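The data blocks that follow each hold one structure.
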Structure I
Amino acid sequence: MQEAKVQFNCQGTAVGKMRNDLLVTMEQPFQEGPFEMATDEGAFHGGDASAPPPLALFVGGLTGCIMTQIRAFAKRLRVKVDDLKVETRVVWDWQATGRTYETAPRSFEIDILIDSPDSEDKIIELIETSKKGCFIEQTLGRSNTINHRYKIAGDWKTV
């Protein structure tokens, strides 16, 4: 069985009112990029809406990830895909907590519309295999630990 680490790095720089300029690179198993992206917020957070908000990139990334896997794995599994559309809905709960707020995920729904002459069994196998290959979907389906560090006086402090 072949194995590899897949690593992406992102450097973000705050510019403007709420805009963030992002430089994303793939480091492993090979180098790709850099990819320049940006996020911004609308008036609610005091931004100029000059770029998509981070949640739009997140939902777009999830949708693009499963679509990529379906198209890549269709070739490997010899499933003919004449047309593919994916409709994704992500819902979060939002609750004010004094001057800030807290959020929690509520639901992730992905509707897959495949036009294919192949059997339903082959299409279901394609979708099931693609779900397992989608990095973002696999990340969301597991409990994760996210480590944050803050640099102060030249030293990193875990927050």
Structure II
Amino acid sequence: MFRWYTLSIAVIIFDQITKYYAVQKLVLHEVRGIYSGFNLKLIYNEGAAFSFLSDAGGWQRWFLIGISCLVSLFIVVWMYRSLSKSKCLLLGLSLILGGALGNLWDRLSLGYVVDFIEFYYKDLYWPAFNIADSAITIGAILLILDTFLTDDSKTPS
């Protein structure tokens, strides 16, 4: 379990370092072009994914903190119960846990999540996100892959 929790902690640390750097070096809502299709743009997201609930008036902070805590606890238990299973599953869960806790840290300490990575194509912009969001997304993809790679018929009942 140690290596999987270490990966989660590494995600949290990398996420927080990049967010700190973004807050120190970028101005809120200023677009800093890196190359065509990729910007750095500091945003404070008070909602969830794609700024869902961001205009809800403040109650969403505590709601999202509660959801993050419950999901994180669920993932820790799932990881513990899955030790003898797929490494792909454990890798995905570790990334999701690290990402969830990275964004939870922001909500607890700041009241919002720091987003700063922005991709676009011509006039089509993907909402700004951060390293924690990336870890959650990659982890979710790994969980989906694991469902296709795992042969449940070989698992003892």
Of structures I, II, which gives 2.0 when distance in nm of label points 7 Å out along Cα→Cβ at positions 5 and 109 is computed from the coordinates?
II
Computed 34, 21, 16 for semi-axes √(5λ) of the Cα gyration tensor in Å - originating structure among I, II:
I
Comparison of I, II by mean projected area of the Cα convex hull in nm², for residues 77-132 alone - largest value held by
II
Can you say which of I, II returns 1.4 when distance in nm of label points 7 Å out along Cα→Cβ at positions 45 and 125 is computed?
II
With mean count of other Cβ atoms within 10 Å over residues 93-100 as the yardstick, tell me which of I, II scores highest.
II
Thinking of I, II, which structure, once FRET efficiency 1/(1 + (r/R0)^6) of positions 29 and 85 (r between Cβ atoms, R0 = 30 Å, to 0.05) is computed, gives back 0.10?
II
When you work out relative contact order in percent (Cα under 8 Å, 6 or more apart) for each of the structures I, II, which one comes out largest?
II
With helix-only ellipticity at 222 nm (-39500 (n - 2.57) for each DSSP H run of 4 or more, over all residues; to 500) derived from the coordinates and found to be -9000, which of I, II does the value describe?
I
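Just checking, which of I, II has the largest value of distance in nm of label points 7 Å out along Cα→Cβ at positions 13 and 37?
Sorting by distance in nm of label points 7 Å out along Cα→Cβ at positions 13 and 37 in descending order puts II first.
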Among I, II, which structure scores highest (criterion: distance in nm of label points 7 Å out along Cα→Cβ at positions 21 and 101):
I
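Any read-out appearing in this document is the output of simple, stated calculations on the displayed coordinates, not a laboratory observation. No experiment lies behind these values; they were computed from the predicted model shown. Cβ atoms are built from the backbone, for glycine too; each structure is taken alone.
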